[in-house]
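Scrolling down, you'll hit the structures one after another.
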Structure 1
Amino acid sequence: MRKFLHYAGNIAGMIIAFVLYAFLQGFYFFPKKIHMPMKSVGIALITVIVLWLIFWLYKQQLKYVNNWGFNEEPHWKWKKVLVAFIGFILITIGAVITLNLVSGGKTVSTNQQELNRISLQSGMMFKIMVGFIAPFCEEVIFRGMFFNTFFTKATSFNKWAGILVSGFVFAFMHDPALSKFIIVYWVLGCVLGWVYLQTKDLRYSMMTHMAYNLLGVI
């Protein structure tokens, strides 16, 4: 019963976090449809509340099971920053190699086509979402909450199996049609999972994710 409650509670937390993330996307991808007084201030306040809530859900999970030692203080170490930087190099090289393997670098995924379309109507709000908010939310959900739920025991097998599986789930959410581009997203997800497991802190996989995403929007 305790295991069932653990899985059920954590999965519910993941679903809530994903719904909150999708809710937040509406403000940034379709800002012209949002009508409220002092819109910029309102969106900023809603963003802070939603991001705080998503990270709070993640930390609540860690209170019950945390065999890996995730999110322990001190949070900032130069060695971990170096891991994040190495992750950025790996993720950039991996993206270039896999994109050339699957398409010769001449075409982009359906997900990227849709993002390109949305960027035309949302402007700077799109860059904020893709560059900062999306990496924050996706790392909490696909790395933090995922490991807290399905790979809780700190073993070598769980480390590498978790990296591969969480990477695939991340890829599937970006390419549910299972096109050839899912390989690209899978590699990206695996590198981010590796950064998280090496540092035991989401702040560093977020840094890697943000740096990579910003390459495409700046």
Structure 2
Amino acid sequence: MLRKILRFFWKITMWFIVVSVLSVVLFRFIPVPFTPLMITRAIEQKANGEDMHSSHDWVPLEEISPNLQKAVIASEDATFFTHHGFDFNAMFKAYKNNSKGKRIKGGSTISQQTAKNVFLWQGRSYVRKAFEAYFTVLIELLWSKERIMEVYLNSIEMGDGVYGAQAAAQHWYNKDAVNLTKYQAAGIAAILPNPLKFKASGSSGYTERRKSRIIKHMRYVKLDY
């Protein structure tokens, strides 16, 4: 009996590895049509009696303003071009901050966020974090930094039912993503910690202060693709 159980789990593990690697390879070349979070939000909207609404327009990285690319690096992952998926210093600082009972802060890199957004469900469990680490390693091995940024900026939630840079630029500023100014790009980056709560335009004082800090750090970001 034990041997059968072990054989079963071995087969499941091997199938998971094969399917996960193939999916990562596939999304290296084709756009990600939807993410688990998009499905979750649609279910939540239906459960709340709302009309289901979602905007997601995939565009290649060259059609996304360098300002937005710099803004998310300045805001979310200053060591994006030098780490291999994990920023252990940021993770340790986040752990120390959270263990003191302060406002919960994440230490996730853009690579980790991309792995979570594209392949996994939301949540803070150790199981999900383990899968996140696994997919982070895969995309760092099989994708370029340019591709990681492209998928990230086309998949991340940037407002209520708003996913990706193009949809966000249209929603918040009524323009294409390629034409975002530094201030507008910083506005979108500033709401990423909670895009359902914060607004990129007509925003609160807290968000405006975040914008100012992001713009200040953007000048030090070099896009090293």
Structure 3
Amino acid sequence: FESGIILNTETVLALAPDLIISGQSLFTNKGLKSTEFWNQRNIHTFLPENANSPALRNHRESLELEYKFIAGLGMIFNKEEQAGKIIAEMQETVKDVQSRIRGRRKPKVMIVEGLGKNLVAYDDSKLAGDICTRLGAYVPSSPFGTVGLEYLLAEDPDVIFVVKSGGDPEAAAEYFKNIPALQSLKAVRNNRICGIALNYTYNSAIKTGSGIKKMAKCIYPDLFDI
């Protein structure tokens, strides 16, 4: 529909859709109400199970759940064969990475996003962390959704992904590299800070394959050109 439209409950009701596809964060009292609200009005809803808020730990996210969402989209739009090919390509990429790194030491990887004075930590319970784990990395579990710089200093990872929502991920990574308090980190000293767009790490759907390749290349720059 037209750009600039205000997306609220009244507007969507006026559009009379057959189906709403959205992340979980849209279906709140301050957003578009609950999925039950729409289902009671014979309007179907389809939500990706990985779409927790980045800072929340409501349930464990995984690559399998992203495959499931893509397969579901294929069924809805009668594109099951195309969806299957997208999933198979991602699975093949993961398998290829795993075969190439067999026997190597697990690098410690952390994925963070700026949130005011704190950082959102995408740990091993989040989709981005699960992808890095499948790629042979060790992603520390975080007891909290948000952490301070002290947490990074204590973990001292080999590789850090800096997530950017809008704007330039590489500029966000460059800013991160220059934070005075973080100059002692291995990842900073070895220039292993990688910027990555939010749509590769959160609710990524068909962009998941590109995200897998981006992460593999940043974790193993000596081995991969994919």
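All of the numbers you see were taken from the coordinates with simple rules; none came from a lab. No experiment lies behind these values; they were computed from the predicted model shown. Cβ atoms are built from the backbone, for glycine too; each structure is taken alone.
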Q. Suppose you compute distance in nm of label points 7 Å out along Cα→Cβ at positions 39 and 135 for every structure in 1, 2, 3: which one lands on 1.1?
A. 2
(Q) Quick check: -11000 is what I get for helix-only ellipticity at 222 nm (-39500 (n - 2.57) for each DSSP H run of 4 or more, over all residues; to 500), calculated from one of 1, 2, 3. Which structure matches? (A) 3
Q: Please state which of the structures 1, 2, 3 yields 17 when relative contact order in percent (Cα under 8 Å, 6 or more apart) is computed from it.
A: 3
Q. When FRET efficiency 1/(1 + (r/R0)^6) of positions 7 and 71 (r between Cβ atoms, R0 = 25 Å, to 0.05) is calculated for each of the structures 1, 2, 3, which structure yields the highest value?
A. 1
